[in-house]
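As structure tokens, here come the structures.
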Structure P
Amino acid sequence: MATFDAGAHIEAFDNMEKGLKTVYAVPASPQWSVMSSGDRIEFGSMGSITVGSVRHYDSLEKLCEAESFRNLVPEAPSELEAIQTIRAIPEWDSSAEDDRGVIAVRVRAVKRKF
């Protein structure tokens, strides 16, 4: 089992903990492309998730078609707004998404540190 660092995404972590957000997405990269079921993603001092499954998509649009935008950004009223919300995250690398696609991580379990 490997551990990956995602930084502190408070709203995303809270929604995963509540079971509202069941998919976490990152632009595909060599680091994230080796992730597999059972691995862990750390969210700073908040806690971690256990990876249930990992899928690759050509874009956020393709991810939303396959997994539903509500599983990615549950508070978004539409698919377009969900995609805009993700792409507005300062750490989101749109050029990496354009070049390599997106990794979708299905959340198996959430563990808060405190």
Structure Q
Amino acid sequence: MNGRDLLILFLAMGAVTYLPRMLPLVMLSRRQLPAWLGEWLEMIPVAILSALIAPALLTQSAPRMIVLGKPELWAALPTLLFALKTRSLAGTVLVGMLCYWGLRFLLHL
């Protein structure tokens, strides 16, 4: 693969990445969305984050089964309470790390 082909490949990858994000913004930026659609769109980040985090907190890998004694789950509970009470991202990250490290230390994992 020569330099010209590589440049075309990079530009094509950039376009494929950028266009699906840009087009809805451009097409919908001047339109008034229905209230129900706006409320529905607001829930998408929460649903995606839950789908990414729940398996890590509640299951172990092979074979996939629910485990309620994982340190990740027990560290997430006080972290969630702290996040809901303070709304501080930096504080939440710090509390989560300290809880996780503390549990790992206490359980000798």
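Brief remarks follow.
- Relative contact order in percent (Cα under 8 Å, 6 or more apart) derived as 39 - corresponding label from P, Q: P
- For the set P, Q, ranking by distance in nm of label points 7 Å out along Cα→Cβ at positions 48 and 80 places P highest.
- Ranking P, Q by distance in nm of label points 7 Å out along Cα→Cβ at positions 40 and 64, the structure that comes out highest: P
- Among P, Q, structure where mean count of other Cβ atoms within 10 Å over residues 24-31 as derived comes to 8.5: Q
- Among P, Q, structure where helix-only ellipticity at 222 nm (-39500 (n - 2.57) for each DSSP H run of 4 or more, over all residues; to 500) as derived comes to -26000: Q
- Sorting P, Q by Kirkwood radius over Cα pairs in Å from high to low puts Q first, with the largest value.
- Comparison of P, Q by mean count of other Cβ atoms within 10 Å over residues 8-15 - largest value held by: P
- Computed 9.8 for mean count of other Cβ atoms within 10 Å over residues 16-23 - originating structure among P, Q: Q
Read-outs throughout are calculated quantities, based only on the coordinates presented, and are distinct from any laboratory measurement. This is a predicted model, so every value here is computed, not measured. Cβ atoms are built from the backbone, for glycine too; each structure is taken alone.
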